[in-house]
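Listed below are the structures to be examined.
None of the figures in this text is laboratory data; all of them are computed from the coordinates on show. Bear in mind that the values here come from a model prediction, so they are computed numbers and not experimental data. Cβ atoms are built from the backbone, for glycine too; each structure is taken alone.
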Structure I
Amino acid sequence: MDAMEKQTAATPAATVSKRGGSAKPDHFLPHIQGLRAIAVLLVVIYHFWPGRLTGGYIGVDVFFVISGFLITQQLARQLERTDRIALPSFYAKRARRLLPAAITVLIFASLATLFIMPLSALTENVREILASTFYVENWVLAANSVDYLAAANEASLVQHYWSLSLEEQFYLFWPVLLLGASVLAVKVLKARKWVGLISVLGIVGVGSFIASVVMTNTDPAAAYFVTYTRVWEFAVGGALALLPRLRPTRAWQSNILGWGGIAVVLGCGYFFNQSTPFPGYMAAIPVLGTAAIIVAHHREKPWDAGRVLSIRPVSFVGDISYSLYLWHWPLIIIAPYIPFWGLSTAHRIALFVFCFVIAWLTKKFIEDPARNWRFFTARRPRATMLGVVAAMAVSSLFVGTAFAVQQPKYDAEASQLADTLANPPECFGAASGPTDGVTAIDPLCVNPALADTIIPSPGFGNADRPEHPECLSTLNDSSVRDCQFGSDAPDAPQIALIGDSHAYALMDPFIAMAEKNGWHLTTYLKGGCPWSATPLAARDAFGTSCDDWRASLTTQLAAHTPFDAVFTAALNDRAVADASGTPDVAGTLETTGDAGVGQQAVSGYADAWAPVLAAGTPIVTVVDNPAWEDDPNKCLRTSSAADCTVPRSEGLAAFDPIARAASAAASAGQDVTLLDFSDTYCTATECTAVVGGANVYRDPDHLTRTFAFTLEPFLERAMSAAIAR
């Protein structure tokens, strides 16, 4: 990313390196390259091994501070010399520096969308490649409320361009802001221009920091991307440029700041994680650590922090950091879809090394030549800007072509899926013969014609989602969305579907059975928030929204005429399951380890259900489906279905709180029915990604809409029996 503004462009005053290299300005700070190396390695390692470096995302913040420092330094120097800022020239230099490599990777992403990525990713990739071409990707992600730190999200090929988009927006308004502050100070306030610069920088920085803290608490997903919550990080770098007296004059002071800053930045990369409220006030820690490193410029002794950050291997990584940032993410995303590749440990290491190679090649043959191409440098800035328009047009043409070619294929897949649901083949999906834990199916149903069938195709599996996203509250939305379906007759049986995204995965079959049987269905669904009285472990903004949603739900259920039956489902928290239980030799669930955690989860369901059961409403629930470490559709795209399995002991959690709560309630004489499709998903030894020709999963733990429909007969039988009682 560009914090990557070359220091050599800051002023014409320069000296030539002893090795005959490019000219270096007399104020060049070599250790900045080492700081860039730290930043990009934090991000890249975080993306390759997120579980090993859980806070590596703070590398982006390091880049923001560097950009604020270098750009403000350059602009302030120009103001000091000429009392003006040559905006066209400034923008042209930024474009020549950033656009060629960025457009190259965007064209690659378009080709990958056309030839490699699954059809299900088409819409997302096309939208975000276009957004990245015009440097508004951060706002697109903010509008979509994508949580950058949530590993379960299906990321596009260019999601990482959000930070580049934010930096480009900074480059657009920052020189105008500084120029306006300078003019205001000199012409209106009759003060020195640096007074205006410092004042506006302080006002903007403090205001942005306050906005960041507030928005991180109220809407953290959007806060991560929007420009105004990040400007303060650039402003910190700008303050370092405008206040040179902040820099230490003695070597020991420089080393305390330098080594201390390095320790802080690396410590944040190691100790921060997804639950860290970020950016917010926690971002101040790596930002101030970065500021300390920037001012630690002493490099006379071999042990000086500035000297260590300037050694050639470290500087080399800093030199290629922009291209390395650009390339690493799309290569990670496409790797699982390459036959015989994937992301095993060996493959990750090989790909990690390859990222450095392609980054060096991009710098040598694209970045550097484009920046110095005389066709543009010898002409007025308008020539460069025309080149920018042409480059963006070329990028748009590539992605438009990918969309035009792939969209008919997408429509054909959707049509085939609709036909399959309208006329499913014999023994399709769950109908192939396993049991729901209540109704025995014997003999098993076998259709040889489905032996080589996968519907939906692995390329379309991720797109096979429920059709009513407006009925699911997500992220920090605490509103209870009570969607209504089925019969409106006054005497129609009243049923409810309550739970998190795993209940939402069953929504369309419930709508279908309500319409078929003359029931009235009401849904109460919030992603990540099961119908339980146990608070979530993370006490952040989402945890608060979940508590509020549950409180509102309890109020609405109490005010509603008692339902004739309620169905609920929930994701089984694997952290609780792993800590709380293992199956005994009889296959029943026995609590071990941290029994308190498991029992608290069980009690949470029981407490939430108690008022409904007390009102005489039967409850039907289900053992959670298996979860995979990664999306099985990636495996199915490159391997046979027989090779895409997970051991039963890993796919099915040993301890399922909702199952334990249901069993305990039934044993106590309460009207709770537990469905168990474990033997549908799994054999005695392994869980499969395809059952009866049906593709089971659309991601690591959510069912495809198609497979959910194959469960409908079992769900309908259980709900009919509950209503009859």
Structure II
Amino acid sequence: MIYSGTAISVQALGDGIAEFKFDLANESVNKFNRATLEDLQSAINAVKADSSIKGMVVTSGKSVFIVGADITEFVSSFAQGEAAIVEWVNSANQIFNSFEDLPFPTVAAINGIALGGGFEMCLVCDYRVASTSAKVGLPEIKLGIFPGFGGTVRLPRVIGVDNAVEWIATGAEKRPDAALKDGAIDAVVAPAQLTEAAVALVKQCIDGKIDWQAKRAEKLNPVKLNMLEQMMSFNTATAMVVSKAGPNYPAPKLLLQAMQGHASLTRDDALKVEAKNFAKAAVTPQATALVGLFMADQAVKKASKKHEAKATKEVKQAAVLGAGIMGGGIAYQAAYKGTPIIMKDIRTEALDLGMNEATKLLSKQVERSRMTPADMGKTLARIRPTLNYGDFNTVDIIIEAVVENPKVKGAVLSEVEGLVNEDTILASNTSTISITHLAKSLKRPENFVGMHFFNPVNMMPLVEVIRGEKSSDAAVAATVILAQKMGKTPIVVNDCPGFLVNRVLFPYFGGFDMLVRDGADFQAVDKVMERFGWPMGPAYLLDVVGMDTGVHAAKIMAEGFPDRMKPDYKSGTEIMFENNRYGQKTAKGYYVYEQDKKGKPKKVVDPTVYDLLAPVVAARKEFEAQEVIDRCMIPMVNEIARCLEEGIVASAAEADMALIMGIGFPPFRGGACRYVDQVGIANYVAMCEKYAYLGKAYEAPQLLLDMAAANKKFFG
């Protein structure tokens, strides 16, 4: 053994070739934490001291290669300011450089995932051989930063500027065939042949059959483009990338500035430019929010595992009651992800509609080359439409997705409960009806939960799993497991009107309604909130949700929380509803809708809306953008705080992820709780006091008052 540490070992394989193996102790994956970086330097020193080594293969002792940097550990470095970040990155790069400068050829044998810092380690090697099961890429841009261990320097010198910009600016994860085509890896082999192939490549280098020193020199020298070619390439890339990223995501612009700034420099000088721009990105509030989201996502997954641990049965067979668009979407999602599902309805026409919906969604996957026609046939075969309950004794979990009416749902649930096994789980796909109330019609309420899908089912990642007063841990666990098998992210919440997402969304709509009441132009409000980061403003969102759905849900909220959600005025939204302007479904709402060239609804301004609103709104006045933001956001954020106070949602991380995935809260702001942290808790409470005259919805809940008094944050 040449070296043995906590993360890396080096041993001789014979013929002067050594194996440099990453195998981080007490971890299921390899990652670059501080311990690994320290061990990397020690291992390199040991290798340098051994004159018998003529070549080296870099391998992994785990099923992945290296998943990347340990962002949960390194985030503390981001809080120390730009100068400290630059110093930290430069010290890490000295370690990587010392590996790259070893006096013999090196080959990375990539057996699995090699992302971020993991792929940067591969780029440090002279050659890269990948298993067919590998996946490589530099996804840091998704965290509001970009590669800081030399990725922006080495990748363009390996695959060219244009390809490197596409790889890094999109954060794409590449399969071996795509990486081979671009030149990011040098060979692809079967998993069983990986180490053998890497060793053979090293031998060819040692024997002089391959000029590995020339290959290495390409990474040490400037990009092979003259100044004019560089200017043209980067100008085109900047126009495309920055326009796509928009003004709320600074990392892509800083990335391109770094890449263009160091393209004409040698490696060591280029790395200094990368480090400076990396530090600028790392201290932005967007990076803080996006890294926070990554950590919140990990917290949600950890919470799901705790629920899963309480499962008492496997979920092998599912069923959905109620076909149509929603039932068909649920059936499609289950079947597409591999779970067989029975789709039951009382009408043949509804079953046809459900199967047509599933077929349409699968056909799109075939059109996009994401599945073959044969796979489409196999997927459709997993959906069994039926008019009766004949095979329901084989079902593990049933999703009720009939009309949003408590009497109808109660009757359907009671009927099916009498026809299934005693341990079959029942789940209601409802957006507003109390799970505890629906459970009153059941003999086994402990087997009943809510399972709220968001529309369209195939697109929206969130599923709210709602625990009623009598729902058992086992029922919650089975529903969490099914949601995950369907490719969704489940978040468990407790029962209340609107559950979590709708409960906090409708105060946001309430803030919008009051702005319109007080003279704000709904179009101006939409523009401000879209600049804030929402994918669509509140008026546009109401049109998409449907005014009939919005008014119905608003009544439920008003009954549940009359002190802050029952308006004492007629809203513009009610005016739209009364005039049968339901939004996109009727082609008229706050806006009117025409079909674009792709057949999708395109919103157009309708001046007659202002005439309809005139009797219920004040004279038109212009509001400052910040006032529009505050008046829309404060009711939503306050309601999130109340949900945390009441234990409706278990953590700020789960609350933030629910808003991001359920209603498109701006990701670069990190969620409502992260938004409060960035505004500052004292500043936020002062905002609440400023607008308290508008009513209870604007009064800071006790949780926020206590946090302000103690100068606490939701995170950190």
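Listed values, structure above:
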| item | result |
| --- | --- |
| Per relative contact order in percent (Cα under 8 Å, 6 or more apart), the highest-valued of structures I, II | I |
| Among I, II, structure where distance in nm of label points 7 Å out along Cα→Cβ at positions 45 and 285 as derived comes to 4.4 | II |
| Winner on Rg/Rh (Cα atoms, Kirkwood Rh), for residues 413-572 alone once structures I, II are ranked, highest first | II |
| Per mean count of other Cβ atoms within 10 Å over residues 453-460, the highest-valued of structures I, II | I |
| Source structure (of I, II) for semi-axes √(5λ) of the Cα gyration tensor in Å, computed value 54, 28, 24 | I |
